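Quick heads-up: structures coming right below.
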Structure P
Amino acid sequence: MSVKPGERLVSLDAFRGLTIAGMILVNNPGSWAYVYPPMRHASWHGWTPTDLVFPFFLFIVGVAMTFSLAARRRQGAQPRDLRRKVVSRGLIIIAIGLGLNAFPSFDLSALRIFGVLQRIGLVYLAAGLIVLRTDSRGRVLWIAALLLGYWALMELVPVPGYGAGDLGPEGNLAAFLDRLLAEGHLWRAAWDPEGLLSTLPAVATCLLGVLTGQLIRSDRDRQETANLLFVLGWAGILAGQVWGVFFPINKALWTSSYVLFTAGAALEILALCYWLVDIRDLRAWSRPFVAMGRNPLAIFVLSILVVKVMLRLDVPLDGASVSLYAWVYRALFVPLFGAMNGSLAFAAAYLLVWLVVAKILYRRDVIIRV
């Protein structure tokens, strides 16, 4: 059997930790004026390595869901208990996201309603309820319906002033609905990369993770499981690229082709981690990421809060007042590495701080759950 009942999938912790590390690294350059192209999101259609990070996390949420629900069932949880847990956890994550967006000014008139944590919460809630009410065939049908339905909506439903099939930042259906529902509370004036309609295919990303978790928990030999993950990963990448000819790969729109492409890429990374950690038992490289993967949301939220505080604290520099964040970058990193490499070094150093925090929590067996 790939994974015995009650056994922890260490490779999943490593993959999750790698993903959170990627989030922290790309979100915290010393200066947004100096960022290497691979660490930026694609300007619109297309992808960069940075565009893989968020879907990887949602995919991991789905894989982990199969293990957590199975564990609760073994402990005697009834369907009603599981539904209540899924709903409460999803709503708590959404609430944390809203609070994080509001901090530190708490100006509700300008509050961004959507966000990364809000999407995670909505996706977890929707995918969890689907998983609790369906079998494998039903989940496949849900994935197909979400991806094909979203494609049809985006291509066929006309948007006032733009018509049907406009996939530009302002003229697409997802942006139109976000403006209709939350104008003045979006990431940009005309659109939001974590908006409501584009959350539908993100649910499919999570469900593809659920199916992957089922495969890992099956009775297959571990090496056979790893081989199958690699093959399915390449199939997903290829399918995403082919669909992308007609419905472009786009992170901001979370297009259906993007779902297949990024799920395929996630399968490849998970398969590699699974082969290295759970089959070959090569774990030394993974230990910092396993530690981070045990407290992913806590580390992610705290890393954002610290940056927000640093941006609010003013300190003097060269006769002017700058934020503590800017001071650390300009006073400590630019003199040593220059503007561009200093920006990257700042992000790497900030990541190192949180790897240390995660290691301390892990050694003390402190797991912060929601």
Structure Q
Amino acid sequence: MIRVAPPIDRRSLARRLAVLFGTPTSALVTLGMLALVAWVVPKLYDWAVAQATFSGADRKACGEAGACWVFIRIRMHELMYGGYPPGESYRPDLCALVLVALIAAAAWPRNPRRFEGLVALLLIYPLAAVLFLRGGFAGLPPVETRLWGGLLLNFVLSFIAIVVSLPLGLLLAEGRRSSQPEIAAFCIGFIEIWRAAPIVTILFFGIVILPLMLPRGVDFNKFGCVAVALTLFSSAYMAEAIRGGLQALPRGQYEAAIALNLRPWQGRLLVVWPQALRLSIPAIVTIGIDLFKDTSLVTIVGLFDVLGALQQAIKDPQWLGLAAEGYLFVAAIFLVICSLLSLLARRLERQLSVERRD
């Protein structure tokens, strides 16, 4: 069978060209951006690839003209895992593989066990992964959370905060819309206070104030305090995102659920909440991406994520002057991860869209 290439949609191409060159201003901006790319990309390629050094045992192997990626290769364990023991680094790797597998199982539309995969991802995996990383059972050596660092710390903090803040945000959104003034006032106050506070203030609250509020005998380490603070901070933003989805949902959906003889909690669980969450997917993903980037601020309270580990590495006298390579590497990591999250969210939004046609 001879395969014929599909015809080119010239109308779509014309619309795109009209957006880029439709007016003198847009044409000038487009040409300026193209000129900037043409000027930056060759220089960046020459420095980062053509004249760069990729192999070697120390700083002496690096040249003067190009980038020294030997620094990144030698410091890779510190950037990825922080102080996690090198002999136990298979545990974070295994957790990452399981996470990717669960996300793929939950996102694959033809998976007959898709719901089970989603439940495992949101309910079982977070606790199991933290216990597995912590160790201290079944022959696994214990690894204290103070040793967790690097990109591992960014992932753990952001994943815990997102998974826990999603149901909390849903309850806060429902409470804000409650007809009982006490519940509504409490939820409004909680949301507005946490949304008004800067993230740096929230981190110091978790380190300094939160331990003072705990009952006597309950001791949270620094990791636990920061995780709780980020979760409460994220839940306030989740509540507003989900409230937008609830308000966008027609009132008739809830009334139809009641007409089907469903109890009020069943109507919300089976009819209202799934549709509201579907409408809130773009806002929820945006909050998740912002939270993942905000975890780089935990360095100011003494937790060394990937950015904190990099800052410690470039202070080593052997690697002085290589900050550009380190920051470019960290920026590339955040760019790739955030782009993948955005692509996954758009794919999920298309799959769940009621306007989609198979």
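Every number here is computed from the coordinates shown, using simple stated rules; none is lab data. These figures come from a predicted structure and were not determined experimentally. Cβ atoms are built from the backbone, for glycine too; each structure is taken alone.
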State the single structure among P, Q that was used to calculate mean count of other Cβ atoms within 10 Å over residues 54-61, giving 11.9.
Q
Taking distance in nm of label points 7 Å out along Cα→Cβ at positions 110 and 142 as the criterion, which structure among P, Q has the greatest value?
Q
Answer label among P, Q for the case where relative contact order in percent (Cα under 8 Å, 6 or more apart), calculated from the coordinates, equals 27
P
Once mean count of other Cβ atoms within 10 Å over residues 254-261 is calculated for all of P, Q, which comes out largest?
P
Quick check: 67, 57, 38 is what I get for Cα extents along the principal axes in Å, calculated from one of P, Q. Which structure matches?
P
Per mean count of other Cβ atoms within 10 Å over residues 46-53, the highest-valued of structures P, Q
P
Volume of the Cα convex hull per residue in Å³, for residues 174-229 alone - structure with the largest value, from P, Q
Q
Structures P, Q, by FRET efficiency 1/(1 + (r/R0)^6) of positions 70 and 198 (r between Cβ atoms, R0 = 25 Å, to 0.05): label with the highest value
P
Identity of the structure behind 0.15 (criterion: FRET efficiency 1/(1 + (r/R0)^6) of positions 62 and 294 (r between Cβ atoms, R0 = 25 Å, to 0.05), calculated), options P, Q:
Q
Which of the displayed structures (P, Q) returns the greatest value of distance in nm of label points 7 Å out along Cα→Cβ at positions 158 and 286 on calculation?
P
